[in-house]
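For reference, the structures are reproduced in the following blocks.
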Structure P
């Protein structure tokens, strides 16, 4: 029976590529989304991957969603914590609501979902968790103290949780994407984007598929000796 994988934020951008790549690798995949019903419906119709709507920053909403997913398709054995938001601004302009929203969604969701699948993975003696960090959690970024803090926190969270899961055959790893050709990056002014690409040794933006291939690799059944690692997929922009 195919292993069940949950990809948060899994119906658009990098998350959609991850969901589709895991399905192509033979996994039974479900995706979560936050609000765009039309986009989720279109994604399911195109891929056959079911989408579940819930707020990953809300623990009780996650409890209900995980129970429903496991009742519908089976125990979650692969978890990809990909959901994330930005609320950019310098410290002068950033209010507490902007800080809390990013920390709760990007980092708090990792706790929420890992907590809820952990006992099942432990009992089954198998689990694969991949948390999506960021180059900006490694190097920092002007105007993103909330986002950089959350993504840096993901990297530390990953290393600590990996130690707890190792003897139970649960691997916990992170991927730190660089600048990827997504809707958010395409919204950057062309002159700024040109400067960003100039700092990438490979000379191009990443693709969502670049990140998805990393997730497939880290969640493979035989990737059991890789845990606590952060895989940087950034074209050489930041070597950490």
Structure Q
């Protein structure tokens, strides 16, 4: 898969992302002006970033996954968007106070580094996948698998930003259903989201997949929950 494109599962999966009570684009526009310097962290293939229509000369992006790095160089650089590979969010490849707004959609971040590269009074806007995401489906296929990112809750992250000198401007958190209408769709999903389904393979999980097939035949779908939260935080104007 290149970019972050789940169109392969159209009609086979229904995600609660379409029913979130907030719209990330609208949240971002409350803090972003055309002349602001914008950074999109973990941009994927730049799909969401390009949909914003922000002036390319005021836009930068990072990405850490090698296939997407090549895609971003091909797609973003010719548009005049600054792009830099960033395999580690704790070492952002930018000088201090470079950006007015930083966007992060489902990517990793380091609060101290965000404070460093944001200008005083700048904003960080993020939507995150919470620690309990897809846990029912993980337990169906790989029972006993540890939670990969236990710190990813709104309360935990809000506390970290406050401790680092940020002011929270808005926030929200929700759980919503996700459904798969055939087991093959879940198999494809589990192979792509490998950090949630570590070590998954059809051979290893044959018994669990047969059980999932039976559930799917009886009720018409397999269901879990997505866990999402968002926040917008303002960096203190004091250096």
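Just so you know, all these numbers are worked out from the coordinates, no wet-lab data involved. The model shown is predicted, which means the values in this text are computed figures rather than measured ones. Cβ atoms are built from the backbone, for glycine too; each structure is taken alone.
The value 20 for relative contact order in percent (Cα under 8 Å, 6 or more apart) was derived from one model only; which of P, Q is it? Label of the source structure: P.
When helix-only ellipticity at 222 nm (-39500 (n - 2.57) for each DSSP H run of 4 or more, over all residues; to 500) is computed for each of P, Q, which one produces -8000? Among P, Q, the structure yielding -8000 for helix-only ellipticity at 222 nm (-39500 (n - 2.57) for each DSSP H run of 4 or more, over all residues; to 500) is Q.
Where does the value 22.9 come from, among P, Q, when mean count of other Cβ atoms within 10 Å over residues 104-111 is the thing being computed? Structure P accounts for this read-out.
For the set P, Q, ranking by volume of the Cα convex hull per residue in Å³, for residues 80-119 alone places Q highest. Supply the structure label, taken from P, Q, corresponding to mean count of other Cβ atoms within 10 Å over residues 152-159 with the calculated value 19.2. Value 19.2 for mean count of other Cβ atoms within 10 Å over residues 152-159 corresponds to P out of P, Q.
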